[in-house]
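Next come the structures, one after another.
The numbers here are math on the coordinates, done by the rules we state, and not lab data. Quick caveat, the model's predicted, so the values are computed rather than measured. Cβ atoms are built from the backbone, for glycine too; each structure is taken alone.
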Structure I
Amino acid sequence: MVERQEAVHSFDIGEEIVSGVNSVTNGMNLKGTMDSKETCDSTIERSVDFHVNHTTTYPHRPSGQHLLIDLLHVSSSFLNSESQLAAAMVSLITSSGLTLLSYHCHSLQPMGVSCVGVLLESHVSFHTWPTEGVITLDLFTCGSASLLPSVSLIQELFGVKRDAKDEIVTKWSHELRGFRIKQERMDHVLDNTNDLANDLLSSLDARKEMVWSERTEWGQVDVWDVRDEEDHLTWEEVEKMRLREGDEAWSVGGTGELMRSLYINGKAQTSQQEHREFYESFIHPALLIHKDPRNILLLNSIKGSSLQEVLKWDTIYNVLVVDPDYRLLTVIKEHMPFMMDCSTIVDSTASCYDDDRVWLYHEDPKQWLELYAEDVNSVPHHVDYNTEGPYPLPEKLDIVYLDPVDHFYARDIESQFFQDVSFLDSVYMSLNEDGIFVIQIGLVPSIHDPATGSNYSRENILRTIEKHPMTQAMLVYEEPHVGFEEPTAFLIACKTSRCRNDWYQNALQVDYHLRYNLRDSTDSQPLLVHYDGSTQKQYQYPSRGWEVVYCKRNPMPVECSHIGLDVNRMIFTMDIEEMQKSHFEVIVEDDEYTIVSKVFIREGSYIMPDSVSSNYWIHQQSQDNLKEVASIRHTGKISIIQDFVKYVENHGRRTNLPGIQTNHVEVSWSSLIKRSDEQRRVNVGKWITNVSVPVYSPVWERNWESFDVFLVSQRDIHVGEELIRRLDE
């Protein structure tokens, strides 16, 4: 049992400690030490325990910062020495620019020390466990200066090793405390409403070290090395450590190397581990669906990884990078060079920005694009441009990418670029007729989300692009493997609906096009680690949340009433093996087949859904290839192909979704339904008719196949009545 020993009060040893502070802190390199005399109380009374003797009035501030630090493997003799601990505490306070009013230290039985220091700015306290080599310390201040520089200072003053072989283990957490007005919280980079504070600084379980912190002209930039206690080893680390099956390190979290991460204005950008997954997902889908991507514009994308991915394509002639924050580029070059490393791309350079295809502009993106759209020759010269003569900018662009800082809600680009249509006008004016616009638009919506609410920025961006007369198709997709807690969302907007045709390529086609268009690598390793044909296949159908949120619009879009088969509608099927169960029968008249109803069918009922769902899909290119093969003479069994082509032409219909050159071919009983151009005779048709396909509709993107094939009765069908469809349907 630990018992309280008679206290050795601070005023007995205080003068000796304070006089020795300078010798303790001399030579220390302290980054950003605090210089704050802000207090928590309106008045300070005379100190009763220490040498400070004054009474001053200060403004009351109901908020502060709280730093919690735990150290392990500390010297037991140091942790049991009240005088050494008191000296370290005073050194911490003095070196941090704080003001000590008084302190108490108490030695406990059988060992251990507890100390508390009252500061003009608030307090510092700690407790030690010498046997275990542990000290837990907390520092609270009401000043505005950051407490983060105190972390390294505390490690230096209190991290006295108990053994030369031991490394001091540090766990620490930083929180903003008290009450602030909303704007103060939003503006404070350490506030727990942002990623840096909430996910990193406030976690005691994360191993973390600050690499760089700087406020540039355009925002706060922070680079950290991080490893969460729950993070298990990566495959690269396993290979490097040569672990074998059964080794304990496999299952122990947080034991690997720290991973470098980037934060801008407190918001997570990317990390050493996930940056390739994020930017491969952002960049390559649009390059894939454009027929010939040559001239690319990257807005707000100075970080380098977007450029890194674009330069992997051999089709690229020019990449224009426009971002005003030149200091951010310098920071990333120095501290995160992997984000702009093009050394593994054949015929590129070690740094992506040195590639001859790159044009770099430190300009305001919106203003720059406006100049470009109006007159290419009015654009200022790019960085390091010294060539005399005409400025050889491409007259039109193929793809424009816009990368936000706020990857969760895209509020920054919404407020900067989408308050009116002027920016979007500039985008479309700068693009070729088959141009594409790409944005990362925050997190993926949930089925529980409202139509706007906290996602107002995303919805405003969607509706602004959707309403623009030059937008012909909008595709949303998502990727979960980007390092965020939730999947992130991307938007592609096309000037022509033809982009859909390549969007819905099969996985083999995608893999072929990637192999054909990507440059080779210098190390024989694939240039892409994540994106391929199967990944693109997953992107083709938006998740359910997109559809649900879209259908919460007022008024509700028409197609929302056609999601899934309506359980309240009757289903009528053909069963040729057990005709007594079949609702239809096949009749032969004059060597022609026709289908007749055996029962009364109410208007709006489903007709043979089991049969039509097995329809065959064939791309127009495949159909044209078969025609070409069928035209070859003297090859024997060519008539079989000719018969198949003829069947496809007679029973195939182009999908209703604009831009897709795919035909669905009826290969079931529905192919025997007669067709007529007399509307009065028609009693069967597609379940969604006379509806134009919107530019943006997750419902159509998710359900276009079912909209094409499912049939319903267009009116009441009586017993013995022949089924008839429209000739052009």
Structure II
Amino acid sequence: MAYDLGNARCVLFGGFDGSVRMAATMLWDGQQWTAANPAVEPPPRGSHAMAYDLWRGRVVLFGGFGAGGALGDTWLWNGTIWSQAFPAHVPAARGGHAMAYSWLTGRTVMFGGSLASNALTNDTWEWDGTDWTQRLLAPIPPARSGHAMAYDLQRNRVVLFGGLPDDSARTWLYDGSTWTAVATPTHPPAAAFAPMTFDFAAARTLLQSSLAPANASVTSLWSWDGTSWSQVPPAGALALPARSAGALAYDFARARTVMFGGHDLVSRGDTWEWDGTAWSTSMPFARTDARLAFDTARGAALLFGGIDASRVPTTQPPVFLADTWEWRGGAWHYLQPANAPSGRAAFGIAYDAARGVTVLFGGVRSTSELADTWEWNGSNWNQRATSVQPLARQRPAMTFDAARQEVVLFGGFSTALYGSLQDTWTWNGSAWTRQTPGVQPSVRPGAAFAFDAARGRCVLFSGMPMQTAVSNDTWEWDGTNWIARAPAHAPSARFGGVFAYDAPRRRTVLVGGFPVGGSHALDETWEWDGIDWTQRVVIGPTVTPSDAGAFDTIANRTIVFGTLRGSAAYGETWSYGPVNPASIAPFGAGCAGSAGSAGVPVLRTDGGSLPWLGDTLALAVEPTSANPLVVLALGFSRTSFGGAALPASLDPIGMAGCTLLVSLDELQLGVANGTRADFALSVPTTTSFVGLQFFAQAALADAHGNPTVVSNALEGRIGNR
């Protein structure tokens, strides 16, 4: 990783996740990672080196280990594209080397590494933007690999530390012509693959020491002042977990040191920042079996708990997380409430819109299931005392039934009962009540469960087979009974994944899940429309979520935190939704009739209707006078009509205070039923109409006052589900 000073982005390329060498170019802007997706990229690799060439405004990449062994190619990144350089002189192919750009000489310095023969080298090379030149120097550091280098801007020296073999506790300085060993009584522990960068604000070189998990659970940060090393005591609530082989770069624009990834027997995908005093992370750790719910009152998604997959080897006891995060405004925010549930995974969670709290129940910690009930009010967790509650369990299905204003819980797994459950419970904000439906789904944990607002039912799909096999069945809860549905099509049987109701599209979205009898999670996306299942062909990357997801009512997209590739978990955030969403919004104002200001007619959509391709757009006008004629004007402009500019005052034709807001390209006539008029507009089915913008405004007769009054207007765009 290197900081691109010209484009104010950290540039991360490639890497090795323990099984796959990657070739993606990712850019960090201080809030999120974005895939650059250039047309040409270097081949996949790990253990390569990168540095930013200030003089030429390019990130320089050399070597690394690819699928065929050591590489010896040179690539340049200009902020938009990669281009391969073909210098006259080329260092031997290698990996595990280090590079740093010397601001004094205007050259990128490379030292050491492991050659294709696995032999270690101690050669020094410099890149001048056109060619590589080997520097034949004496003395010179011993041959090594996995060492760290950074340029000390305060003292104009390249600093080298660490590596393999164990000359790693010695510090070397390079001034552009000579290497000098510096004796330091205090220094970081002997280390390989410990990243280093220069903190411009502190005028110190920083090294994040790599400690094995057996030695420490938290990493240590060291500072070089040009003469001696000192350990930096961190402040704040968060400590950077131990790791090696991470990437470190200084963000000059934001005065932050950025850390990404690393290895602790498993690969990491977390991002941290050091502000000179404390570590912070702008996104949650990679994790499995966390849960997420969207708080519609606060416009934020709440993420809690799970099993830490960022730093815990699969051979070690799992670490159950108890951290609370919010996804708000397109970014993650770490919260530190006074109270919180104990660390746990595989619990039930749902946002109770009637009471404005997120409800959490049960889960598992170590080998014990839990039966406690917690509520999140936007600032703190509060445990609810309950005299009756469901049995302790993990993997219950849980959602909020907005039609009946209660949380519904179904099934799960209980170790105490040596099996799965098939009980149905409801939570009304103060008490749990067990329901006794005449028919119910078979025993199962891990079923997908969400509330379909358009149809007023909770939808449950499949689940984990335990005592008996679970089929790919679909059930609906109507508040009293379970109803088995018989769709013509259905996803394969699975458990887990993300299940969320997309209100604008009136579809319940199922993403991922684990197949029955399979070893890897699915990357499929399905949608339930209340009648049948449809598999969607996703444009762009497919996502395999690790069970944390919800529908974001602000962005109108399903969001997913945590993804799986094979057996590895990543702390990534994705969203899913239509490429061309339908939209409709009001603008302008109507004018008063006989009822005065209280009687200004309002044009609006009915029941959340949207102009989807091939659908019916329902519009309503109210209040009206008793049963008047109503004209709905449809147009394709809000700026001009018949050569005249819009909006246009209607005062000259006797409609005082009224304004024409849309062009009159088509008129539809209707009659109000009492004090309300309804219009049902058929949206075309032809795909060429996707994205078409249109406008609407209503006019109606008024027996008193203005002879005719008009409503506000609507601006719409046809979308494709």
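When mean count of other Cβ atoms within 10 Å over residues 115-122 is computed for each of I, II, which one produces 15.4?
On the way: I: 22.5; II: 15.4.
Only structure II yields this read-out.
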- Query: Looking at structures I, II, which one was distance in nm of label points 7 Å out along Cα→Cβ at positions 419 and 619 calculated from, given that it came out as 4.5?
  - Reply: I
- Message: Taking volume of the Cα convex hull per residue in Å³ as the criterion, which structure among I, II has the greatest value?
- Response: I
- Message: If helix-only ellipticity at 222 nm (-39500 (n - 2.57) for each DSSP H run of 4 or more, over all residues; to 500) is calculated from each of I, II, which structure is the one that comes out at -7500?
- Response: I
